[in-house]
Structure P
Amino acid sequence: MPRVQFWVALANLVQIASTGTVDRVYSELEYLTLCGIIGGLGPAASADFFSGLVHRQELLFQALKASVLAGADARGNVEAVKKVSTAPWTEAEVARLVSFPHNIAFANMDDQHHVPILLYDNPQIPDPNDYILSNILNLTKDHQKHLDPRPFMIRTAKRLVAGGSTCIGVTCNTAHYFLPDVKANVPAGTTVLNMLQLTLQHIIRAFPTSAGKPVKVGLLGTSGTIDSGIYSLQAKMVSDEIGIELAVISPVNVTNGNQSAVMEAIYGVRGIKAGSVDPATPDGRRNHDLLAAEAGKLTAAGCTAVIMGCTEIPLVLSSTSAPPGTHIANPTEALSDEVIRVTLQDRYLRSGRSPQLLVTDV
């Protein structure tokens with residue numbers, strides 16, 4: 001056994017002797033960050049988010065444990081994390097994850113290792129796409145038909161906060177148009193995660209570019225997402241922050257692009273929202289092919305990556321099924337990874353916390 005691993009093992013044997021077991025410690029953790037997720041837009045996308053959250057934390061645990069057991073240094077551990085997570089983990093954050101509450105190399109993944117969340121799946125929130133197109137952008141004439149999603153989203157967020165959430169996320173790209181309204185109506189200090197911003201930041205980290213060279217990012221999404229410009233707004237903010245120009249383009253901006261095909265795949269009578277997601281069925285395969293074709297056009301137009309800018313799209317399209325050479329960015333994964341990161345960084349042992357941190361004990 002290498003010398004480093006020997007001393008790590010010895011330290012953990014001491015801990016086992018004092019606590020009785022390694023993994024029992026995880027049941028005694030208190031998480032001071034509890035993320036509440038506004039879901040239901042639609043329900044299948046919310047289920048995909050939750051299953052992805054579980055799977056991606058397992059990937060994180062396994063990758064980091066393997067890295068530590070292989071004797072990697074702090075930087076090596078960060079690189080191992082970056083291979084399985086889109087979140088901006090720092091060296092200090094990864095080091096704490098390795099060592100707290102004990103060395104991860106001697107832990108076994110079980111239920112208690114997973115982060116707690118609140119998921120409010122609320123399909124009664126009115127469709128954001130319909131309201132944006134008709135009542136905000138005036139692109140359709142059925143203004144009276146569509147309800148405003150904002151009161152429903154705000155009410156859902158408030159219920160999550162009442163349930164203990166200190167952090168809010170939304171599993172719908174189009175609904176991010178109303179994220180400022182949600183943020184303005186939850187208590188000060190509540191973190192509101194922006195899935196769009198997280199996705200764009202990940203693309204910059206994952207696909208470095210030459211200084212001064214603009215980055216083209218493709219976007220597949222609802223017409224409400226495209227026409228409202230919410231991704232372009234976030235791209236401008238990220239560009240100003242990092243000094244790299246981000247240009248968001250969609251099927252409406254490229255030769256032979258077909259935004260109607262994207263909407264048909266999502267909202268059609270036999271579209272994804274209607275449940276046609278199985279690629280083994282003609283309708284599921286058709287929905288996949290409609291989206292894959294538009295992704296390929298965006299790649300051909302010079303896009304570094306293509307964002308699946310509707311959380312229904314990952315139900316049929318993935319990085320492995322996309323056209324050759326197309327790099328897929330999945331906002332659902334970006335949100336999942338950030339929920340995992342912020343939650344894991346704010347945990348304490350009940351027995352080892354200061355008195356002011358015991359107020360939530362039951």
Structure Q
Amino acid sequence: MSLHQPLHFRPVEDGDDLEALTILIRSAYAPHAVSGLRYWATRQSVEDTAQRLAAGHGFVAIREGRVVSTITLREPEPDSKVPLLREPGTWSFGQFAVAPEHKGKGFGRQIHDFAVAFAQAKGCRRMVLHTAQPATALIAMYRSWGYTEAGTCDWRPHTNYLSVLMEKALGSPSVQQMAATSVADATVEIVPYDPTWPLKFEAERDLLAAALRPWLTGAIEHIGSTAVPGLAAKPVIDIMAPVHSLESSRAAIDAATACGYVYYPYKADLMHWFCKPSPGYRTHHLHLVPHTSPLWKHRLVFRDALRSDPALAAEYVQLKLRLAQQFRTDREAYTEGKSAFIESVLSAASTQGHTAT
């Protein structure tokens with residue numbers, strides 16, 4: 001079974017082809033140019049694209065190895081001529097485009113929701129956009145996404161139209177809101193092994209070791225499939241940190257939050273669980289687990305079993321690929337589908353007297 005490649009979101013990275021990204025943006029806005037609206041995006045240069053990315057947070061959506069949509073977030077702009085954009089907690093987005101051949105598939109809404117979840121986790125409490133007043137279809141689309149008109153702004157002569165400002169209040173992220181952002185990360189994605197995963201763990205381990213020092217009772221561990229060399233996995237670094245107890249480590253939640261993690265009460269009777277940088281875009285999971293608990297031992301035993309037995313690891317990959325295809329939009333079902341396999345590995349390890357290393 002081949003690796004499935006669903007829609008995947010990530011930040012724009014050094015080395016990305018900005019010329020190709022600029023072409024995508026221009027082509028997405030070309031119909032507006034035909035209708036007479038002189039959006040900056042209809043004629044922007046590669047240098048313009050780079051400058052906009054440097055001034056904000058750029059993201060792309062990837063499907064089958066190709067960029068199919070993009071969006072760029074801007075944090076509050078103290079020097080903006082638009083008062084609304086200067087206000088604390090107010091972010092905006094632009095450079096928002098979907099490749100013409102993929103319009104109408106929901107990719108724009110998905111990358112938008114992904115970006116909003118990222119911004120919200122970073123403190124955004126209101127998202128703002130501005131678009132051409134004559135672009136009634138776009139305005140109607142944004143209304144359907146929960147935006148309301150908040151006035152106008154004038155970018156002429158850079159454009160040839162008056163712009164409508166639209167805003168959407170976000171509030172503080174809550175458990176319910178975190179769940180609601182799952183549209184951006186609901187798809188289960190299994191990708192080939194990436195040799196940089198151990199390096200990413202080590203960098204994060206060093207950050208967390210300093211931030212969580214008062215609560216740690218031992219070494220921070222790299223767990224999950226990204227910790228097994230050669231194993232295909234969801235591209236999220238799972239990190240497990242040992243603590244004395246959940247109660248005594250409750251203050252560590254704020255310390256982890258200061259490192260960019262978002263707390264979520266997932267299996268709160270067993271651990272303190274976090275994702276980073278947002279529920280909609282996860283690069284890391286952090287698990288604070290009592291070091292004497294069965295969960296701590298079981299996760300290490302399972303990891304070590306996969307590391308030491310290539311045939312077992314290959315069997316696990318095939319299971320994950322089947323489950324990812326079957327439950328690509330249901331993470332809970334995907335996780336539950338692995339339970340019997342994991343239990344069998346733990347049972348065999350117990351019979352053979354294996355312990356975590």
Discussion item. If Rg and Dmax of the Cα atoms in Å computes to 21.9, 73, which of P, Q did it come from?
Written reply: P
Discussion item. Quick check on the output: -13500 is helix-only ellipticity at 222 nm (-39500 (n - 2.57) for each DSSP H run of 4 or more, over all residues; to 500), derived from one of P, Q. Which one produced it?
Written reply: P
Practice prompt. For the read-out distance in nm of label points 7 Å out along Cα→Cβ at positions 311 and 343, a value of 2.4 was computed from one structure; give its label from P, Q.
Written response: Q
Worksheet entry | Computed 14 for relative contact order in percent (Cα under 8 Å, 6 or more apart) - originating structure among P, Q | Q
Item to complete: Compute distance in nm of label points 7 Å out along Cα→Cβ at positions 111 and 319 for each of P, Q and report the one that scores greatest.
Response: Q
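Only the coordinates and a few stated rules stand behind these numbers; no lab work does. Every value quoted in this text rests on a predicted model; they were computed, and no experiment measured them. Cβ atoms are built from the backbone, for glycine too; each structure is taken alone.
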